[in-house]
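There are structures below to look over.
What follows is calculated from the coordinates using simple rules that are stated; it is not laboratory data. Just so you know, these numbers come straight off a predicted model, no measurement behind them.
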Structure I
């Protein structure tokens, strides 16, 4: 029996993330609709005094105005602006008041390729290859059309399907009121999953102590893995 999305997201992010691979995220907006099959995700835990302390997470030092959505109820999205360059999108996990989330690192655009390409071209001069349309957190957020205004938005439970892409298309055709964001789960968990330390996370949070990056093995949309270098203190 498939667990409802809200109940699934009550669990810690490292447990949930593998289950979301091959799920399809749909973002329907006035400017166009894009659906993304999720192929690479990273899990993030909570603050330093929680049951899952994570020095690589925005939640580690507690709740702030910026990360408040990460402490909200499950079934919402947390969108932040990073490095002054791009946005990144997370699914909020854990019960309300307990920080946790799953970062979208990459996916395959399965609906709305023209819309996704148009959005990507607002910050680049050449058309990206299809496999690279939503490769990388910033590119995924841009292709989906999500930014800080979507922080805290409800994530609709679109059920589970043997063919999540087909279900996503049905939902897009049947819903007329915009905007909305929803997720279709695959009926069965993805089979061949690569598990590594997270990429681009500095310090302890980027080490093998946190093997919380999950990707579909061999999928062309997955970003190249680059293990973060751990900074060591200089000694005299």
Structure II
């Protein structure tokens, strides 16, 4: 696994301070396979509240089995796109430890855990979900766009977060890469041990985002981290 357990901010990471000069909330958003922190930073910047700082980190470059071993930014190795397929368990857990380090850095900067949103797209969304579930404190919420629950058979045993963690899953019903059934199955599993999990489906949407989805994400952020 290319990522180190101790997070080191890289030059490709994109961060943004609160517009009003004093951050009281934060969002960490993880990109999808082959992307960088730049891929989502502008959009996150547009929808965040003025009191929220953001961090869009970039994964290290590593060979990805699903893509014939080609090297690209990736949070962990992807070996299959089947819900019950072989997973990179060690890589997922190492990457989650790295994300936990990012969360701890936000807390050290003065942001309470319950005002930190964790989110991501595709592989990044999968890691965000797993990381939030395996973090011992309650985060403000977690967002998974076109993603899935990694190592799903280990839950609820692997869950250490409070049952009240809010989760928003968004998925297009025409996604040819991460099938919509991944979102549906993940939602079904999460509902068994979390009190606030919702799945929003977008008709005709492929493996991408849409203005309506982004509007729903903004509403979720505003709900989870109200103005102080």
Structure III
């Protein structure tokens, strides 16, 4: 699996690098004893590597039967799995599966199902901790509605958090959704919710770790017309 830097992080990494150079050169020129700028440099290098790690963008391929498969959109930990009423788009009871991303996870977002993008909508909101249940309906968020290849609707929601205040959504209405492709990106830790039909077969539980674009989290039932 090859890893590269995500395009969303290139400008940030350049700016951070320039700031680090200025700070560390100044420290070495004006601060004594040498142990102080040395410590500064070590801390700066560790911080920069963490930022690089955050913006890594692994090339992934799903292997296996894709028929009716739902994959995790992100790397992270399952923090919620429950039946809820989705009031903004679907307006019906569905099964919500939420995955929380820490700052150490890959933050690229993959399409959860193969199909067609029907709608993309941005919702303004607050910046509560993304780990909280009410973040799904109160935080800044971006919603993508997809018609899966079997005709059922699957909704994916990118949610900003207390630190992550930058949601990038690449999907547009009419796009072909493919589980191997990036749907978006969330900067600096957050959460993604997937809303599934109630009769979807779910394979994960709270506390499970997922890998975006790879981990099978559910399977949709056959469409009545199949």
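Consider the structures I, II, III: one of them gives 1.15 for Cα Rg over 2.2 N^0.38 Å as calculated from the coordinates. Say which.
Value 1.15 for Cα Rg over 2.2 N^0.38 Å corresponds to III out of I, II, III.
Name the one structure among I, II, III that helix-only ellipticity at 222 nm (-39500 (n - 2.57) for each DSSP H run of 4 or more, over all residues; to 500) of -9500 was derived from. Let's see the in-between values first.
Numbers: I: -4500; II: -9500; III: -7000.
Here the read-out was taken from II.
A value of 0.95 was computed for Rg/Rh (Cα atoms, Kirkwood Rh), for residues 112-151 alone; which of I, II, III is the source structure?
Numbers: I: 0.95; II: 0.97; III: 1.12.
It was calculated from structure I.
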